[in-house]
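Colleague: Next up: some structures, all given as structure tokens.
Derivation of every value follows stated rules applied to the coordinates shown; laboratory data play no part. These numbers come from a predicted model, not from an experiment. Cβ atoms are built from the backbone, for glycine too; each structure is taken alone.
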Structure I
Amino acid sequence: MVNEYIWIGFLLIDFIVAVIVYRLFGRVGLYCLIVMNIIVCNIQVLKIVKLFGLTTTLGNIMYASIFFSTDVLSELYGKDEARRGVWLGFAMLLLATVYMQIAMLFTPDKSDFINPALAKIFTLYPRVAAASLLAYLVSQLHDVWAFHFWKLRAHGRFLWLRNNASTMVSQAIDSVIFCTVAFWGMFPLVDFLQILLTTYLLKFIIALADTPFIYLARYLKAPDLPAQEPSA
């Protein structure tokens with residue numbers, strides 16, 4: 001159960017940190033979280049672990065918390081700011097991928113000992129990053145659209161509904177696109193399906209878990225919060 005305890009602890013820490021960063025730095029902090037999470041989770045996802053008896057990838061917490069950041073942006077700053085955050089994350093992941101491929105072109109010195117490990121990670125990284133870029137862009141833009149769709153239908157009420165309804169569907173879209181592009185052909189079909197299903201299941205749980213934190217973020221007042229709530 002060691003992995004499970006670490007996973008639950010990291011889940012709580014990640015959302016607490018996200019709320020603190022929002023409270024201290026407002027939308028700029030949320031933009032930074034999106035960029036950091038999208039880059040780091042694409043490294044973490046290369047590690048396959050057992051969680052609750054199931055085979056899955058790491059990175060699901062950091063990736064799922066991107067939806068938390070864009071939902072807070074949508075709720076408190078409006079649709080345009082949320083979309084700006086989505087495109088910022090996309091651009092920075094693309095640049096990080098290109099820059100690391102340039103770094104791998106350098107011939108290491110004879111004293112170097114880390115290049116073989118970097119080569120293992122970043123040789124596979126372009127496929128993972130391509131899968132992530134496609135899945136991220138489609139699912140995040142859907143999430144922003146769906147969040148405001150439900151906000152309009154509920155006349156600004158029921159934050160829990162738009163938060164969960166938008167995120168859970170978007171996470172399903174993301175999981176199918178990402179796992180298919182990143183892992184199809186790399187694992188036996190049974191393992192592939194298990195990774196896909198468990199990846200989504202964990203993201204589904206994280207989406208439920210972030211609900212009290214988005215209420216907390218709305219309750220707190222960041223330094224740059226508009227005087228009036230933006231229109232849906």
Structure II
Amino acid sequence: MQLRPRFLGRLGVADVVTVANIVVGFIAIIVAPLYPSLAARLILLAAIADGLDGLIARTYGSTPVGEFVDSLADAVSFGVAPAAVVVSLAGEAVHLEDISSLVGSVEAALVVGVPALFVTAAVIRLAMYTAYDIEERVTEGVQSTLAATVLSAAILAVDVPAGWLVGAVGLLAYLMITRVPYPDLRTRDALSMGVVQAGAVLVPGLASRVFPRLLLTVALAYLLLAPRLYPRVEK
């Protein structure tokens with residue numbers, strides 16, 4: 001029957017988790033202007049879903065559409081959503097209230113323009129990954145998930161000045177499109193990261209924000225050290 005949805009019977013369990021990633025990322029974009037900290041937590045929740053769908057796909061197999069749905073989901077949750085959070089937080093510092101605020105204000109233009117570059121870099125990086133790195137255990141450029149995790153963890157862990165936040169977004173945007181090699185996380189390490197991410201999502205303020213700060217430390221360590229020191233996973 002032609003009215004039957006085309007995706008029925010073609011999406012696997014991993015794809016359903018990926019769709020959940022998209023939904024969570026979309027909600028993060030919606031709530032970012034009013035509740036940026038909540039949006040940051042939702043981005044980390046989407047990152048958990050992103051890791052889970054990869055684990056499910058490796059264990060039970062993937063579908064032909066899986067890699068494309070995954071990249072589209074990541075563009076929403078780890079490209080647009082973090083950019084929306086940064087615009088919300090940094091926009092308060094420069095009194096970014098409407099589009100007219102961009103005229104004649106270098107600071108306001110940067111608050112919008114740099115996150116826009118972040119989204120662009122994330123989309124390009126995800127497209128390059130899908131085209132060239134999907135079957136590899138090493139990928140070039142900082143993963144969009146990692147970039148979004150660093151930003152979200154930083155927002156939850158410390159009170160980042162607006163200028164520093166915009167600068168970090170610009171740096172991460174550039175790192176996503178470099179040729180620096182990043183090995184895939186080992187399953188054990190990915191699960192450990194997921195536990196810390198879950199703590200940052202569920203109880204971000206516990207014990208002086210221990211989970212967001214631990215997550216930020218681990219994510220930055222991988223960002224800086226993984227290209228040279230992290231052991232590569234064999235096929």
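Colleague: I have 17.7, 57 for Rg and Dmax of the Cα atoms in Å, calculated from one of the structures I, II. Which structure is it? If you can, show how the numbers build up before the last one.
Modeller: Values: I: 18.2, 65; II: 17.7, 57.
The structure behind it is II.
Colleague: Also, quick follow-up: For mean count of other Cβ atoms within 10 Å over residues 36-43, which of I, II scores largest? Could you put the intermediate results ahead of the total?
Modeller: Values: I: 20.2; II: 23.8.
Once mean count of other Cβ atoms within 10 Å over residues 36-43 is tallied for I, II, the winner is II.
Colleague: Next question. When mean count of other Cβ atoms within 10 Å over residues 132-139 is compared over structures I, II, which one is greatest? Please list the in-between numbers first.
Modeller: On the way: I: 21.0; II: 13.0.
When mean count of other Cβ atoms within 10 Å over residues 132-139 is calculated for I, II, structure I comes out on top.
Colleague: Okay, moving on. Can you tell which of I, II yields 19.9, 65 when Rg and Dmax of the Cα atoms in Å, for residues 108-155 alone is derived from it? Working shown, then result.
Modeller: Details: I: 19.9, 65; II: 12.6, 41.
Answer for the origin of the read-out: I.
Colleague: Right, another one. Where does the value 4.4 come from, among I, II, when distance in nm of label points 7 Å out along Cα→Cβ at positions 20 and 188 is the thing being computed?
Modeller: The read-out comes from structure I.
Colleague: Consider the structures I, II: one of them gives 29 for relative contact order in percent (Cα under 8 Å, 6 or more apart) as calculated from the coordinates. Say which.
Modeller: I
Colleague: Let me ask something else about it. Using helix-only ellipticity at 222 nm (-39500 (n - 2.57) for each DSSP H run of 4 or more, over all residues; to 500) as the calculated read-out, with -23000 as its value, let me know the right label among I, II.
Modeller: Details: I: -27500; II: -23000.
So the calculation was done on II.
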